[in-house]
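The structures come next, written out as structure tokens.
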Structure 1
Amino acid sequence: MSEPPTGRHVDEEALSEPISDDEIPGSIPAESRAIETNGVPLHVVEAGPEDGKLLVLLHGFPEFWYGWHEAIAPLANAGYRVVVPDQRGYNCSAKPPAVRDYRIGELARDVVGLIDAYGRETAAVAGHDWGAAVAWWLALHHEERVSELVAVNVPHPTVFERALRTSWDQRLKSWYVLAFQLPKLPEAVARAGNWRLATNALRDTSAPGTFTDEDLRRYRRAWDRDGAFEAMVNWYRAIVRDRPEPARTEVTVPTLVIWGAQDRFLARRLAHESVERCADGRLLAIDEATHWVVHEHPHRVAEAIADHADPLPPGARE
């Protein structure tokens, strides 16, 4: 295994986009920072005590750090040093131009660099959607840097790959992955009508009232940033072109899989199969939740993360 990259704090001018004064809602006790990791400047939102246990929250598609916004305060109050990046290509973070820049190994090394930047050996890592895919990969290839793993509504990579090979039902649920392989067209279709298709997709696949008008205003602003939506779609292009296989299949890191059972994109059985790939794994299924469980039940998700990954340093338990 290659040596992990180091991360460092840099000036916000290094980011591809300026950070707006209202980037973080006033209700969230957090601050913005720029960190260069794995050669890419990322915008991160951080909260909680500086000496608290490091917890990295990874968003999915088509979101950005804001996807975790309602979970930040309860997790910071629980004692974590909460770090929520805009992953590469998203919102205010850098947007490398090539599809190969979004290979899963690079995305995982970005998180290793974040852990380095905060001067820690390990971090608890929780990811939703694509963020969960990155978190799984991190736990499989950099397990010495992950104290606990929480994966929300995306299965273990081997489980997902097998489902796509053997299940027509899952292939049909994942049709958009192939649609995203087309050049330029997905970006143009998504942008049409002030992002009508993208915003309707969020509302149509979530519980009523999950995404407010203010939420969607923030998402539109993030998608509108120069080069952002193309970079976001490049995550899908890279995974299909590269077709990576993990170096091993068993996850040794203590793992919690959280699953909104009403997910229209992924079958519930994938959650159970993912837990079976973990030496120390358990499942929390939320029957009434959809794929967007982090939005629908943020406090329940935050409580489950805190229960799984003890926020107290060893000395505080004595």
Structure 2
Amino acid sequence: MSDGVASARSDFDTRIREAEPVLADGGAQSPTATRLAPDTLIWKFYGDMRGLLGFQRLAGTENCIEQLGQGVADHSVIFDDFLGRARRTGPPIMRTVYAADAQHWGATVRDFHRDIKGTISDGSRYHALNPELFYWAHATFVDQVLYVTDTFIRRLSYEEKCRIFDESKTWYALYGISARDQPQTYDEFCAYWDRMCERFVPHKTIVYATGYLRQGLPRPRRVPAPVWRVLSVPLNSALRTIVIGTLPQQMRTVCRLDWSPRQERRFRRFAAFMRAINPVVNRLPQKWLYTPWAHEAWTAAGIDPRPLHNRADT
């Protein structure tokens, strides 16, 4: 391990255990916290319905960091109402990108987390508004845009990846949390992502949330057991290939998710197929292609996003 990496890791460990909220100067109403605009790549790709293909990657990588997994376990209803929690969490973050009053929604998301604090297994404290913890949660959304677009929509050029990362700094500023741990370039973000993946642990939150991938989908009440035994085989096979395929290997390991070269080949074929049909998908009605919040924003802007950014920058 290089001295620089070791120092960065030590600094992170020290700062995350401070477990104190640190707001940016001026909070979410800082003059630098301008909203994202319709000409950004984040607007084009974040609200695309194909983002759902990266949902488990997003939620899983976030909660493989012990402090975040413990925060969900201590303060959320994930164990009783997993889908309900997702529905309550997603829209405010989506509105932080797309709403005209983006600063309001950024502050709303931040304030949801004011009282999320506690301790982890080694007795050290955590606080959701500690910048190191809050930025990691944000980073998983940035990764979702980058990964889903490049894997399932169309290949991104290096310049576009840099542009998305630069736009993500405006997105983060809307929350009004200190950016002291935020990487400054796309390359730094990639190095940061790799270091964070090395910190993944099998917290009960994420082990529980990935149980359906190990055990199979539960039988719907209205489906007779004999019918489900037949239907569940191809469904579970496809689900495991598509979902586990999106996950970093570190997450597969801590969540005890088997992955074979054969599954990897099947996943790559599926991803290539999705990219191949992108020109067809982009002909769908806008309200089918985008989430309601993104569709509403594009409509209000008077812009049809489907023809935009359909070829990689050269």
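Values in this text are rule-based calculations from the coordinates and carry no lab data. Computed from a prediction, not measured in an experiment: that's the story for all the values here. Cβ atoms are built from the backbone, for glycine too; each structure is taken alone.
Observations, loosely collected:
- Structure from which 0.30 was derived, FRET efficiency 1/(1 + (r/R0)^6) of positions 22 and 254 (r between Cβ atoms, R0 = 25 Å, to 0.05), options 1, 2: 2
- P(r) over Cα pairs in 5 Å bins from 0, in percent, for residues 222-277 alone derived as 4, 14, 14, 14, 21, 20, 10, 4, 0 - corresponding label from 1, 2: 1
- For helix-only ellipticity at 222 nm (-39500 (n - 2.57) for each DSSP H run of 4 or more, over all residues; to 500) computed as -17000, the structure of 1, 2 it came from: 2
- Source structure of the calculated read-out (Rg/Rh (Cα atoms, Kirkwood Rh), for residues 142-237 alone, 1.15) within 1, 2: 2.
- Computed 29 for relative contact order in percent (Cα under 8 Å, 6 or more apart) - originating structure among 1, 2: 2
- When mean count of other Cβ atoms within 10 Å over residues 230-237 is computed for each of 1, 2, the one that comes out at 22.6 is 1.
- Among 1, 2, structure where Rg and Dmax of the Cα atoms in Å as derived comes to 19.8, 61: 2
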